[in-house]
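Every read-out reported here was derived from the displayed coordinates using simple, explicitly stated rules and does not represent laboratory data. For clarity, every value in this text was computed on a predicted model and none was experimentally measured. Cβ atoms are built from the backbone, for glycine too; each structure is taken alone.
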Structure 1
Amino acid sequence: MSGVGNFFVRWRVRLGYPLAIAVLGFSRPTPGSILLGALAGAVGLSVRAYAAGYLHKQEVLTVTGPYGYTRNPLYLGSAILALGAGIATRSWISVSILFFYFAIFYSIVMRRETTELHLRHRASFEEYARAVPLFIPRLTAARLPRDSAGSFSLTQYKKNHEWQAPVGFLFLLLVLLAIWRLRPH
C-alpha cells in the first residue's frame with residue numbers, strides 16, 4: 001500500500017474523534033430524528049452482528065453467511081449505521097461529514113484488506129473475489145467451496161468484540177438526546 005494509504009489507515013480512528021465532535025456540533029436532533037436514526041442504526045448493527053458471528057479473522061477465508069453476498073458485510077453494516085447516525089443528527093452537514101469520512105477511509109481500508117487476503121489465500125481469494133462483490137451485496141449468495149467457519153457463532157461474535165458497536169451507537173443516541181434537551185427549541 002502506498003504511503004498515503006498507510007497514513008489514512010493509521011489515522012482513521014484518530015481523525016474520527018474531531019470529526020465526531022463536528023458531527024455533534026452541527027447536529028439538530030429531534031426525538032423523531034433520533035428514533036428514525038435508531039431504527040436505521042439497528043439494521044446496520046444487525047448486519048454487523050451477523051457478519052461478526054461468521055468472521056474468523058486471520059484464521060480462514062470466510063465465505064459463508066453474509067460473506068457469500070458481499071466481501072465486506074461488516075463495512076456494509078457500518079455504512080448503514082453511519083446512515084442511521086446521520087438521520088439521527090438531522091443535519092446535512094453532519095451527514096456530509098459522515099459520508100465523506102466513510103467513503104474515503106473505508107474504500108482505502110477495503111482495498112488494503114483485499115490485498116492482504118489475496119496474499120494470504122491466493123487462488124481461493126481470487127475465486128471468491130470473482131464471485132462476490134467488494135461492497136454492494138449480491139441478491140443471492142455465491143456458491144463457493146465452504147470454509148471451516150460455516151455457521152454463525154455467538155462465541156465468534158464475542159471474540160470479535162462486536163458488542164462494542166451497539167454500546168457506542170447507544171452512547172451516540174444518548175448524546176444526541178442530551179443535545180436536543182439542552183438546545184432551545
Structure 2
Amino acid sequence: MILSDKEILKSIETGEIVIQPYTPSCLGTNSYDVHLSKHLAMYDSQVLDAKKHNTVSHFEIPEEGFVLHPNTLYLGVTEEYTETHNSVPFLEGKSSVGRLGIDIHATAGKGDVGFCNSWTLEISVTQPVRVYAGMPIGQLIYFQVYGDIQNYYNKKKNAKYTERTIYPVESMMWKNKF
C-alpha cells in the first residue's frame with residue numbers, strides 16, 4: 001500500500017520518515033518531490049570493471065546549467081537527505097523530466113527500510129538536454145511494510161552506501177564477493 005500525503009506527514013512527525021530540507025509544497029497526494037543537487041560525477045574510465053573500484057570525477061553544475069549528452073552515464077544526487085524507518089521508499093522520475101528524455105535511475109529505484117542518505121541518481125538522456133541545480137528531478141513514493149523488520153539497511157554489516165554524503169556515490173559492486 002502506498003502512503004498518502006497525510007500518512008507521509010504522520011511519519012515525518014514521528015521521525016519514521018526524515019526529509020531534510022523539508023518543503024511543504026513538495027508534498028504531493030502520495031509522493032514527495034526531490035531536487036537535483038549541484039553535484040554531478042562522471043566515471044574516469046570509458047570501460048568499467050565490476051570487480052574493480054571505478055573512480056569518478058566530481059564537478060558542479062554552473063548557474064547557467066550543464067548539458068547532458070547521450071551515451072554517457074552521469075551520477076547525480078538529490079539535494080534532500082532522507083531516512084526511512086517504517087516504509088520502503090521508491091524513487092521515480094517526474095513526468096516532466098521523462099518528457100525531456102532524462103532517466104534518473106538505471107535499476108536502483110527502490111530503497112530499503114533503514115536507508116539514511118541522499119539519493120545517488122544514475123542519469124542518462126536520449127538527446128542533449130540542459131539541467132540545472134535545484135530543478136525538480138524525481139519523487140519519492142513510500143510503501144507500507146507488512147511485518148516486523150529484522151535487518152534494517154543502516155545496521156547491516158555489509159551495507160555499502162551508509163556514509164552520509166552530499167556527493168554522488170560511484171558503484172561499490174567491487175566490494176561484493178563473486
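Overview of values
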| read-out | value |
| --- | --- |
| Relative contact order in percent (Cα under 8 Å, 6 or more apart) from the coordinates reads 35; which among 1, 2 | 1 |
| Per mean count of other Cβ atoms within 10 Å over residues 92-99, the highest-valued of structures 1, 2 | 1 |
| Structures 1, 2, by distance in nm of label points 7 Å out along Cα→Cβ at positions 28 and 108: label with the highest value | 1 |
| For -2000 (helix-only ellipticity at 222 nm (-39500 (n - 2.57) for each DSSP H run of 4 or more, over all residues; to 500), calculated) the corresponding structure among 1, 2 | 2 |
| If log10 I(q)/I(0) by the Debye sum over Cα atoms at q = 0.10, 0.13 Å⁻¹ is computed and equals -0.44, -0.73, the structure in 1, 2 | 1 |
| Answer label among 1, 2 for the case where Kirkwood radius over Cα pairs in Å, for residues 12-75 alone, calculated from the coordinates, equals 14.2 | 1 |
| Source structure (of 1, 2) for Cα extents along the principal axes in Å, for residues 60-99 alone, computed value 40, 14, 13 | 1 |
